[in-house]
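Bear in mind these aren't lab numbers, they're just calculated from the coordinates by the rules spelled out. The shown structure was predicted, so the numbers you read here are calculated from the model rather than taken from an experiment. Cβ atoms are built from the backbone, for glycine too; each structure is taken alone.
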Structure 1
Amino acid sequence: MADTKLRFRGGPARALVLLGAVFGWAASALSQWTAVNLHPAGTFDSQALGVSGAQQVGTARFEANGSFFARRWSGSAASWIDLHPTGAISSFASGVDHGVQVGWANIDFFEHASMWHGSAASWVDLNPLGARESVIRGIGGGQQVGYAFVDGLYRACLWTGTAASWVDLSPAGAITSECWGADGGVQVGSAFISNLERAGLWHGTAASWTDLSPPGSTLAEALGVGDGQQVGYAMIGAGFKRASLWSGTAASWVDLSPANSYESKAMGAHAGKQVGYALIVGDSRERASLWKGSAASWVDLSVFLPPGYGSSEATGIWSDAKHIYVVGYALNPVTQRNNAILWVSNVTCPADLNGDGQVDDRDFLIFLVQYNILDCADATMPSGCRADLNTDNFVDDSDFVIFLGAYNDLVCP
């Protein structure tokens with residue numbers, strides 16, 4: 001069938017010139033986010049600490065001097081479910097993966113590594129035999145990680161669903177160690193070695209420890225891991241804590257500190273994006289933050305909170321094909337207490353044709369190759385039909401207009 005759709009004469013190259021002359025180059029579009037307050041009604045303060053799929057986990061307490069109880073949500077304040085085990089003094093849910101929640105519960109004044117399957121009644125005590133206390137910080141790929149106090153030392157730990165599965169990850173020579181995250185068979189955390197806190201990763205055993213601390217660092221911790229990236233912070237010399245990104249080695253270290261920041265940390269990673277917080281010169285508030293692999297990509301998530309909110313932190317991130325979900329907490333200006341927060345992106349980036357988190361000339365080259373496809377259902381088309389941005393089964397000038405509007409977007413989800 002003949003293509004009867006209107007086209008710019010000369011194709012996208014000429015259209016780019018014409019539209020640029022008329023409208024000016026498209027400005028970088030700020031991704032839009034919605035901040036959802038997860039704070040349960042009647043509670044004093046709350047924090048969201050982990051996210052996966054449709055679930056968020058954290059903790060909340062009902063009284064100013066009361067105990068924190070583990071909670072899980074599914075996208076709204078009213079959706080909260082109490083995970084607090086019967087008889088526990090307090091509890092925290094720190095991570096979630098595929099419907100399994102992890103954290104810790106205070107039993108008889110000692111912390112016990114904990115796991116749930118969606119309800120308080122499903123609680124599983126993962127405290128290792130012989131450990132005085134233990135805590136789980138993260139979960140991923142069927143593994144749970146944290147630390148346990150054994151034989152007078154805090155030791156980084158790995159579990160696979162039972163107390164008996166406990167593996168001691170303490171590197172040789174470490175005085176103390178702890179683990180914060182797991183993904184794809186990789187665990188991340190830190191160890192105190194030779195009088196320095198060292199960021200590192202493991203592959204399931206103590207002997208597999210790899211030191212991620214960048215040269216010149218006096219303090220470093222890896223606090224999160226996802227899709228081949230590790231995040232945390234490092235202090236270089238006598239400087240400040242800098243949000244940090246690694247891809248498996250100390251040499252791969254990337255400083256994520258935003259311009260004009262005097263402290264920052266990255267605490268979660270997923271699909272090439274990182275979250276945490278930053279302190280900016282002239283402002284004492286911590287600002288929930290999102291990065292895409294570089295300091296220049298920093299996005300201040302605090303601007304999407306209601307007016308007046310104070311310090312905020314982003315603690316976890318997860319995404320699907322349509323949205324990004326970030327969890328954390330922010331200081332409520334009325335109560336002066338933390339509220340659990342879920343940030344949800346409501347802008348997709350279909351023009352990011354190569355999937356690197358921005359729309360630039362590399363995507364334009366892909367668009368040029370696919371321009372003038374008349375039938376996206378043709379199975380012989382290489383690499384599918386990603387440039388069909390309006391999903392009408394053609395790649396034509398209508399798609400190019402959409403592409404032009406997104407061109408140079410450096411902060412698309």
Structure 2
Amino acid sequence: MKFTTMVQGFSKGITPAVDVSSKGDKKFEGTDRINLEVNRDEIVVSAFNKVVAITSKLSDLTTNDLSYRFDTEGKTSVNAKDLMSVLESFPPESSVIFELKTGKDGKAQELSVTMEKDADQFQTLPCFGQLITLPTKATQFTKTAEIRKDILSYGVGKVAFAAGFEKAESSKIYLNTSLKFNKDKVRFSNGTGARHAVLDLEGTGLVKGVTSEIAMLIPAAVLLDCTKLIETSNSDMVKIEESKKSDIYPFQIIFSSDPHEIIVVGLDSSLQWVKEDNIIKQVYDFKMVTKGDDWAYAAKGTSATFNEQIKKERRAHKAHVDVDMAKKTMTIKTNETMRSNRKVSIVDANAPKESNCSFICMSAYLREISNIVRGDDYIQVEAIGAKKPVLIRFYAGDKVADGDKIKLVNSAKNFTEQFVVFFGTHSA
């Protein structure tokens with residue numbers, strides 16, 4: 001095996017595979033390793049960490065600044081971090097020659113990397129006797145959708161904060177992100193069961209190859225990693241395919257965006273996501289428009305009472321919210337070792353006459369509002385009362401409006417966005 005490339009192009013091309021290899025179980029054979037397969041037209045780089053497998057086909061057509069020159073074909077497996085360290089020891093704009101050295105028995109011994117302009121400068125690293133075994137790729141699929149790469153990245157990142165973390169059997173569904181595709185529409189959802197974030201994007205060209213709803217569940221942490229890997233691709237679109245169950249290959253979801261193909265395995269095909277629309281489209285008696293600026297200090301005041309003592313005791317930190325329609329005020333109270341009493345002004349409201357509303361919720365849910373909303377934006381808070389869910393609609397106007405009319409128009413990226421967070425409440 002022998003070939004020549006420019007350092008900076010080759011380094012960028014193998015980075016996704018290096019990232020995948022570094023996130024494996026230390027006991028797994030493929031951890032910290034990548035495969036290199038050299039052909040006349042391309043270099044195939046691959047890695048597998050027991051959950052995610054990636055294959056990147058590097059050539060001058062798919063990878064910038066590669067300047068690939070083929071000499072002889074071959075394949076080997078090396079330590080990914082060692083290879084990156086070797087590459088970083090050469091100037092990015094330099095050309096280097098890769099050559100597989102073999103022993104007397106004909107087996108690969110080491111991979112040498114030599115400066116093309118100065119053969120006296122070189123680095124070597126050892127090779128493994130066998131290639132990493134990648135999962136068998138599915139050949140039949142039940143679900144297929146194409147989505148704009150920037151939209152996938154934006155949506156996954158927007159709801160990432162709300163992903164579940166409990167690994168108990170009853171809660172493992174919430175370790176996933178829900179993706180729902182429809183014609184020119186996509187929905188991203190994360191949640192814990194107690195609190196959920198739902199993002200709806202709509203626009204021509206966002207999604208291709210979909211005429212009716214397609215739903216997929218992908219582990220949230222894995223999806224976030226895959227999205228970051230795909231950001232390095234040259235294509236504007238990402239194809240996502242869910243395999244048909246088979247005895248030949250494991251149930252899998254495949255992401256394809258030139259030059260990368262990512263296979264995710266270890267998925268549970270029996271899981272079913274919650275029906276968010278049951279909460280989002282519910283009729284709420286109280287609708288209150290508030291300004292983002294007002295939540296900033298109220299959230300800081302609430303946070304100040306969530307001190308180290310409470311964290312050590314792992315006590316649930318709750319906030320009491322009292323809505324006074326006459327005074328157009330939401331009062332947020334915490335009563336722990338430290339107490340807080342803060343107010344958020346109501347700009348506009350729609351509620352039953354001569355009635356008020358109160359509820360108790362986890363204080364963290366209210367603190368999240370100030371992290372999401374921009375100071376000069378409005379949000380619409382919708383509630384029913386004690387023991388009923390509360391819904392927050394972002395991108396509201398200064399007047400109460402129907403939920404389907406509250407949206408952000410992103411002209412630059414050619415889509416409209418609706419973003420809501422809803423959470424459960426507690427009894428006193």
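Largest in FRET efficiency 1/(1 + (r/R0)^6) of positions 90 and 290 (r between Cβ atoms, R0 = 41 Å, to 0.05) among the labelled structures 1, 2 is structure 1. Consider the structures 1, 2: one of them gives -2500 for helix-only ellipticity at 222 nm (-39500 (n - 2.57) for each DSSP H run of 4 or more, over all residues; to 500) as calculated from the coordinates. Say which. Comparing all candidates, it corresponds to 1. Source structure of the calculated read-out (Cα extents along the principal axes in Å, 76, 50, 48) within 1, 2: 1. Taking mean projected area of the Cα convex hull in nm², for residues 98-185 alone as the criterion, the top structure among 1, 2 is 2, with the largest value.
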